[in-house]
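What follows is a set of structures to go through.
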Structure 1
Amino acid sequence: MEEEQPGAGEGLAALVAETRRLIRAVRTLDADVAVATGAAASIGEVADSLEPYVHAGPVSQGSLRGNLNPLQLRDLGPSAFFSYSPAVGHLNPVAPEIEVEVVAGDPHVEVLATSTLGAPHAGPPNIVHGGVIALLFDDIMGSALVANECGAMTGTLEVRYLRPTPIGVPTTWRGGIGAVDGRKVSAWAEVHVAGECTARATGLFVRVDLLEVPPTGA
C-alpha cells in the first residue's frame with residue numbers, strides 16, 4: 001500500500017467541505033451581475049493558487065494517482081476504497097455528503113449509506129435527478145462488491161423509479177450482491193425515504209484484469 005497521499009488528510013477534507021458549500025451557493029445563487037463576477041474573480045484566484053499542485057493523472061475513484069486497487073483497501077471501508085468517487089467519495093467535492101458503511105447481511109455483507117441530497121442534485125422541482133440516483137446506485141453496488149471481495153466493473157445497470165425521491169430530506173441507501181458466476185456478479189440496491197422505497201436497481205458486474213493506465217496525454 002502506498003504512503004498517504006499529499007493533502008489526503010484533514011486539510012483536503014476541509015477543502016472538500018468548503019467546496020461543496022460553494023457548489024451549493026453557486027447552484028442557488030440569485031444575485032446581480034456584480035456579485036457573480038466578483039465571486040468569479042475570487043474563485044479564480046483560489047484556483048490559480050491550487051493548480052500548480054494538481055496531480056495530472058492517471059486518476060481513479062480509488063486513489064489520487066490511480067495506482068491502488070480498491071480491494072487493497074477493502075478492510076478500511078467504502079470511505080477509503082472509493083475515496084475519490086463522484087458518487088460516494090469523501091475527498092471528491094462533486095460527490096454529495098454521504099456516509100457509507102459495511103453492515104451484516106445474509107449470506108453476504110451489505111452496504112448501508114445515508115445522505116440528504118440538495119439543490120445541486122435536483123431534476124424536477126425539489127426532486128432528485130434520476131441520473132444522480134443511478135450514479136449513486138452504481139457505486140453503492142460497487143461498494144458492496146468490493147466489501148465482498150468481488151471487485152468488478154459495471155456491465156449493465158437497470159433502475160426502476162417507483163416514486164419521486166425528494167431533495168432536502170434524509171435518504172437511506174442499501175446494496176448487496178447476489179449470485180457469483182465466474183466473472184459475472186449480480187448486485188442490487190435500493191433507496192428509501194421515511195421507510196418507503198422510492199427506487200431500486202439491479203446490476204450485472206464483470207470482473208476484469210486491471211490494466212496499466214497510460215499517463216494523461218499519452
Structure 2
Amino acid sequence: MAEAHIRITAGGPYIVTGGVPLSGRQPSVSTHGEPLDWEPAEANPDGYAFEERYLLCRCGGSKTKPLCDATHATFEWERALTASREPSASRRERVEGDGIALTDDTTLCSDYGFCGNRFTSVWDMAGEASDPEVRAKLLRMVQSCPSGRIQLEDAEGNAIEPAFRPSIAPIPDGPLWVRGGITMEAGDGTPLESRNRMTLCRCGQSQNKPFCDGAHKSHEFHAP
C-alpha cells in the first residue's frame with residue numbers, strides 16, 4: 001500500500017491516497033459544556049467505507065460531505081492556500097515547567113477548547129507540572145487538542161505526542177482532523193509541513209488555509 005498522503009488541489013478538493021481510514025469523531029462534553037474527550041461521531045459510529053484513493057470536500061459546498069462532488073467548480077470561493085510555509089516551530093511560544101515545556105502556535109487554533117476549563121488552563125498547569133496529578137491532566141488536555149496548536153516537550157526537547165495511526169476524522173460541523181503525520185503537498189507539488197495532529201478547513205472560509213481557524217463556527221457550517 002502507498003504512503004498515506006494528501007494533495008491539496010489548486011481549485012478543488014483534498015486528494016487522499018494510501019488507504020487512509022476515514023471515521024468521524026466528536027468531542028464529549030461535561031454538564032458545563034466543557035470538552036472532555038473524543039468519541040465516534042453519531043452520524044457514522046462505524047466509520048465511512050473508504051478506498052485507496054478518495055476526494056474530500058474543502059469548498060464547503062458538496063452535497064455528499066465529507067466527500068467531494070465537484071460543487072467547487074460551480075461557485076466562487078477562496079481557493080488559495082494562505083497559511084505560512086514556515087515550520088510551526090518558528091512561531092511557537094514556550095512555557096517552561098518542571099522537566100516539561102508547553103509550546104503554542106496560535107495560528108493553528110481551531111477553537112475546540114481542550115486547552116482550558118472553568119478552573120485553569122494548560123498554560124497555568126505547565127508551571128505546576130511537578131505535581132503528578134496536574135502533569136497527567138496537562139498531558140491529556142494537550143494531546144486532545146486536534147489542531148496541534150499546543151504541544152509538549154520533555155526535558156531533552158523531544159515531542160510528547162500520542163501514537164496515532166494515519167487517519168482522517170471529519171468533525172461534525174467542523175474541520176477534518178488529520179492524525180498520524182500524513183504527508184501533504186500543495187497542488188503545484190510543493191511539500192507542506194506534516195505534523196502528528198492537524199485540522200484542515202472544509203468549510204471554505206478559513207483565512208489560514210489549508211488549516212482550520214475556527215471560521216466554521218461563525219459561518220454556521222453544517223456537515224456530518
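Here, each number is a calculation from the coordinates, and none is a lab measurement. In this text, all values refer to a predicted model and were calculated from it rather than measured experimentally.
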Across 1, 2, mean projected area of the Cα convex hull in nm² reaches its greatest value in structure 1
With helix-only ellipticity at 222 nm (-39500 (n - 2.57) for each DSSP H run of 4 or more, over all residues; to 500) computed for every candidate in 1, 2, -8500 is reproduced by structure 1
Value 23 of relative contact order in percent (Cα under 8 Å, 6 or more apart) was derived from the coordinates of, among 1, 2, structure 2
